[in-house]
1. Work out which structure the value 2.5 belongs to, where distance in nm of label points 7 Å out along Cα→Cβ at positions 58 and 234 was derived from one of P, Q.
2. Thinking of P, Q, which structure, once distance in nm of label points 7 Å out along Cα→Cβ at positions 186 and 322 is computed, gives back 3.7?
3. P, Q: which one has relative contact order in percent (Cα under 8 Å, 6 or more apart), as calculated, at 14?
4. Work out the source of 2.9 here, i.e. which of P, Q gives that when distance in nm of label points 7 Å out along Cα→Cβ at positions 26 and 354 is computed.
5. One of P, Q was used to calculate helix-only ellipticity at 222 nm (-39500 (n - 2.57) for each DSSP H run of 4 or more, over all residues; to 500), giving -17500; which?
6. So log10 I(q)/I(0) by the Debye sum over Cα atoms at q = 0.06, 0.08, 0.12, 0.14 Å⁻¹, computed for just one structure, reads -0.33, -0.57, -1.08, -1.34; which one of P, Q is that?
7. The value 3.4 for distance in nm of label points 7 Å out along Cα→Cβ at positions 154 and 338 was derived from one model only; which of P, Q is it?
Structure P
Amino acid sequence: MNIVSFTMVNNESEIIESFIRYNYNFVDRMFIIDNGCTDNTINILRKLINEGYNITIYDESLSAYDQFRLDNKYLNKIIDEYSPDMILPLDADEFLTGDQNPRTLLEKLSLDSIYYVHWQWYVMTDEDNYDDCLVPRRIKHHFVSPVQNKGADVPETKSIIPAQYYRKMNLTLSMGHHKVFGNNNAKITILNNIRLAHYRAISEEQIIAKTMCYTMRDIATMKNNIETAQRTNQMAAIEHGENMHDTVMEISRGGYEDVIIEDPIDLSFCDSNLLDIKYQFLSHESRADRVYKTGVEMAIRAYNSERSRVEKPGLKPVLVWLDHIRNDGYLFPSPSNDITLLASRYNVRGYLTDYDEVKFLKVNYRLIVTPDTMKFLPHQYVIIPNTVDFESVKSLLVKSGVDEATIISQNAYTHKLGLIKSLYSSITLIPSLIIRVGMYIERNGLSTTFKKIFERVRK
């Protein structure tokens with residue numbers, strides 16, 4: 001049986017390695033949807049991929065948080081492109097467990113039913129061993145009973161999906177993977193021998209940093225839900241200087257009240273060699289660093305809003321490799337005339353570099369970014385200009401995680417545009433240059449502008 005999982009992530013560096021190393025024991029492939037991670041989540045995933053883990057990452061960094069839409073988009077994409085027998089929709093804080101080896105239990109299931117399982121809700125206690133980086137070993141206490149749906153007096157459920165039955169019954173996955181809907185004739189089976197261990201909170205630092213970063217993101221979206229309200233309440237507790245130890249302990253309970261017992265999930269079902277945490281150094285990011293990176297993301301989104309207003313209709317935005325950096329005692333971007341003209345001819349949303357010293361500067365009124373933040377700039381292609389060696393730059397970009405299919409030479413991009421769009425971009429080049437010169441005159445005066453143009457022509 002071909003069993004896969006899919007998970008949408010946003011800043012999960014503290015738990016993602018535990019999540020992958022544990023759950024990979026029970027699946028054949030894992031699909032990750034990156035909804036705009038700014039921490040080291042993706043760096044950790046790439047290291048795990050290099051180890052040999054069968055993980056596919058989809059980038060949805062430009063999409064606002066909409067779990068319902070993205071989950072259903074990728075659930076159907078995975079069914080269409082990979083034809084799995086069974087799909088496990090998992091959040092990054094959910095670990096598959098059961099009375100026996102979960103893989104064995106899954107393989108015994110008929111593929112002619114949708115299955116619902118319950119949460120085994122783990123909570124933080126003062127007995128947690130923070131020296132142990134593997135989350136299921138660190139946190140050992142859970143509620144005795146399955147937590148109840150707060151809108152109904154029934155246990156909360158999570159879905160397991162036989163792919164072809166799901167497609168045959170024309171079903172839709174609900175927000176949060178709690179149920180499916182769309183066909184009242186669909187067979188639903190409740191399982192009690194398989195559960196999802198749920199680790200809502202794993203440390204005080206995790207909750208504080210996530211609350212701060214998510215609050216910033218929530219401000220920029222147009223929707224609220226119960227999780228948004230929980231975060232604003234948590235943010236108020238942080239701002240009011242409340243005892244965060246007690247607050248985080250309470251947050252880990254999710255508003256539920258029940259007796260807790262010590263009962264860690266059974267790790268004997270796992271290959272012990274797969275459970276060694278290797279990248280904890282990447283998960284120990286400071287609170288200031290996490291907040292800064294989220295602030296950078298929000299600033300880039302604001303830049304996109306401004307840049308898109310002046311772009312040419314009919315051309316998709318692209319990124320261009322910055323071909324020259326000058327050193328005058330400090331590093332400063334010094335693009336060639338070729339890529340300066342590209343900025344006026346095409347919709348260059350930004351420039352790409354591997355020099356951290358010049359990232360977030362502007363040149364030709366375009367933002368300079370490095371590969372780790374380029375995902376927040378919309379782009380159809382990454383253009384490598386004729387002024388640099390194509391293969392060496394391409395190799396560098398691929399090693400940095402850039403999708404090879406999007407990397408293209410300057411000449412190849414012109415060819416892909418076709419005759420009509422190439423003519424259009426050429427015709428609009430002169431007006432674009434006139435506008436740019438006018439802006440420069442307004443800011444620097446006529447004589448300085450002519451001097452700058454003369455220097456450019458001499459390059």
Structure Q
Amino acid sequence: MNILEDVYDEIYYGTKLVLRDVFPPPYRRTPITWATFPYTLAFCIPLFFMGYLVRRPGTHLIRLLLLPTVVVMTLKSCYGYMWADAKFAAFNWARGCIGKALEFAFTREGRFKVGETKLGEERTPDAAKKDDDWTPDSKTPSKSFLPTPLADSFEVFFAFRGLGWDFGKGVHVPQEKKPLARRDYLLATFLSVLKCFLVADAMESFIKLIPGVGSPRGGTMFLPWLPPLQRYALSTAVHVASAVCIITGFRTFYELFALVAVGLLGQHPTAWPPIFDNPFSSSSLAEFWAKRWHQVLRRTFIVYGGYPGEFVAGRVGLVLGTFLASGLFHECAALAMGRKWDNGVVAYFTLQGVLILLERTWRTITGRRVGGWPGRIWAYFVIMVLGQSCVDSWHRRGLVGGLLIPPIISPTRQILIPLANKLLPPQFTELLNHTH
């Protein structure tokens with residue numbers, strides 16, 4: 001009995017030491033500097049190796065054995081390091097990679113591209129195939145300059161939406177409105193990047209004008225000294241600006257990658273369909289989350305919470321588990337940035353799953369889908385009104401007040417705000433000087 005107690009004590013003590021090293025309190029985290037930055041990316045080496053293995057037959061056991069190393073290294077990257085300057089905290093993103101590692105490890109047969117019968121035989125860039133409706137273009141994309149194993153690893157890792165892969169069937173693919181001729185596509189994408197950057201810059205500059213909200217220390221967007229009407233008008237404006245900033249920010253980076261992939265790596269434009277599908281035109285919550293909003297983290301949330309939820313409670317558990325995982329994911333991001341936990345954010349995301357199930361119940365009872373103008377009002381109420389508590393939580397903790405666009409490359413802060421300072425009366429310029 002004493003032997004068992006000793007073994008238990010050793011396991012308990014060892015686990016406690018590991019957890020204390022992986023999840024240190026913010027004041028004990030290693031500052032990110034030029035010297036320590038490479039260590040924050042060390043998890044990429046075994047993770048990309050798993051991406052290579054998942055495209056090779058007979059590697060399931062190796063991937064399972066590699067999983068604990070990848071998980072611990074990824075968690076250490078997220079929670080063991082911290083930017084010394086709080087304005088850079090938003091750049092801690094790696095926690096989503098654990099979902100990739102879990103998927104790579106537990107997929108017994110490996111990951112197949114659409115049309116493959118044997119792992120690694122298909123060389124067409126994955127996302128150029130959309131389930132069963134893909135037809136080859138007369139101009140086949142040139143092969144990547146990367147070695148085949150490395151190219152395979154990169155493709156499966158960055159296939160967040162699963163387009164062209166066995167796990168991406170059923171994912172909504174927004175219709176491409178840009179021309180598909182390579183030169184025309186590159187020009188249209190460049191102009192789109194420029195437009196998105198300018199809009200994101202304007203929205204971020206507006207948000208940073210609000211006292212407290214624009215600071216890494218954080219502040220509420222419900223300014224208590226304003227009368228109720230003005231207070232909630234301002235909070236709604238900040239809420240919408242935050243959403244537009246997220247949309248245009250995602251689009252800017254996504255389309256920059258598309259420029260590189262199509263312009264330099266020879267991929268076809270069809271491999272890079274739009275990342276959003278006009279979220280503001282949603283006529284139900286199900287449509288908003290399944291089609292209109294970006295699907296980049298869809299697979300991550302399904303792996304984290306959807307599959308465990310489905311195992312426990314079937315289809316209902318799949319929906320609730322996916323949205324619960326989304327809420328936990330966003331709050332783990334806050335912890336990685338050294339901020340306090342807020343159960344309200346987790347509750348809001350979980351509520352989305354509950355309300356989507358209510359939409360299904362409505363359809364079962366009435367035989368009609370939630371849609372039309374009533375559905376749009378319903379979706380706007382949940383996202384634009386109820387969602388303000390969630391966005392305000394992020395603002396209060398300074399999650400949006402950090403550095404997104406450096407002021408030195410911000411047209412709004414370098415040109416428009418100084419111009420407004422010269423043209424507007426003094427009483428209107430005091431607020432503008434808050435962030436300039």
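No lab work stands behind these numbers, since they all come straight from the coordinates. Bear in mind the structure is a predicted one, so any value in this text is a computation, not a measurement. Cβ atoms are built from the backbone, for glycine too; each structure is taken alone.
1. P
2. Structure Q accounts for this read-out.
3. Going label by label, the one that fits is P.
4. Q
5. Q
6. Traced to structure P.
7. Only one of P, Q returns 3.4 for distance in nm of label points 7 Å out along Cα→Cβ at positions 154 and 338, namely Q.
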